[in-house]
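Colleague: Listed next: structures, encoded as structure tokens.
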Structure 1
Amino acid sequence: MDIVFLRDLRIDAVIGIYGWERRVRQTLVFDLEMSADVTRAAASDRIEDTLNYKAVAKRLIEYVGDSDFQLVETLAERCAAIIREEFDVRWVRLTLNKKGAVRGASDVGVIIERGERS
């Protein structure tokens, strides 16, 4: 299995359970690892033959930017489903980081894996 990845994808969104969080946009940071077979793309050198990470990023920027979930867990699950369903990805590992959410911690969030790695 090959892996196509995106790291440090920053998207502003409404997220959180507290009243003040519902009134502001916070920057969320995504790291993605997605299964892919890059053999055909490597042979053809054509974007149509690979997982287009720019298209994945654009779709997530649109979706997350328009969302207003309370929990990062819910948002992570929905984003993983979009990646798997819309981009035909068998396995995804998604890290969603809500920086600054806990005083004294630089990072806080969730890491989920969906699908089969093989």
Structure 2
Amino acid sequence: MFRRNPPTDKFETLLGPGAAFDGHLKCSGGVRVEGEYKGSIETNGNIIVGKAANLEADLRGHDVLVSGKVKGNIVAQGQLAILVGGQVMGDVEVGSILIEEGGIFSGKSAIRADTP
């Protein structure tokens, strides 16, 4: 289950608030995005989308936490959490989904039955 404040020291890749990136990122550790990102992110770790982040990207990771904006499809082996102010516009395939009051989701959702 996703913790509300995951430790930042577990992330190997960080895109800061003043940064913009266009492309495909593939890694094994956690990813935190605070800036603008276009393309795709694929990791075995967790993905955190910060409050100021704006993504036009497909995301694939273990747990995905969204506080900013994501326009794209999301595949999460574990949980997708859309926090207050977070927006997801796209289809999702997840183990479980949590949408806080004030979070926005627009798309189709599929919950996998094969998750532990």
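All of the numbers you see were taken from the coordinates with simple rules; none came from a lab. Not measured: the values here are computed from a predicted model. Cβ atoms are built from the backbone, for glycine too; each structure is taken alone.
Colleague: Given 0 as the derived value for helix-only ellipticity at 222 nm (-39500 (n - 2.57) for each DSSP H run of 4 or more, over all residues; to 500), which of the supplied structures 1, 2 does it correspond to? Before the final figure, lay out the partial values.
Modeller: On the way: 1: -9000; 2: 0.
Traced to structure 2.
Colleague: Out of 1, 2, which structure matches 69 when volume of the Cα convex hull per residue in Å³, for residues 27-66 alone is calculated? If you can, show how the numbers build up before the last one.
Modeller: Working: 1: 69; 2: 51.
Attributed to the structure labelled 1.
Colleague: Further question on the same structure: Could you tell me which structure in 1, 2 was used to calculate FRET efficiency 1/(1 + (r/R0)^6) of positions 43 and 75 (r between Cβ atoms, R0 = 30 Å, to 0.05) as 1.00?
Modeller: On the way: 1: 0.25; 2: 1.00.
The read-out comes from structure 2.
Colleague: While we're looking at this one, here's another question. Suppose P(r) over Cα pairs in 10 Å bins from 0, in percent works out to 16, 54, 28, 2; of 1, 2, which structure was it derived from?
Modeller: Label of the source structure: 2.
Colleague: Given a computed value of 14.1 for mean count of other Cβ atoms within 10 Å over residues 11-18, which structure among 1, 2 does it belong to?
Modeller: On the way: 1: 16.6; 2: 14.1.
Only structure 2 yields this read-out.
Colleague: While we're on this one: For relative contact order in percent (Cα under 8 Å, 6 or more apart), which of the structures 1, 2 scores highest?
Modeller: Numbers: 1: 28; 2: 16.
Evaluating relative contact order in percent (Cα under 8 Å, 6 or more apart) on every structure, the highest lands on 1.
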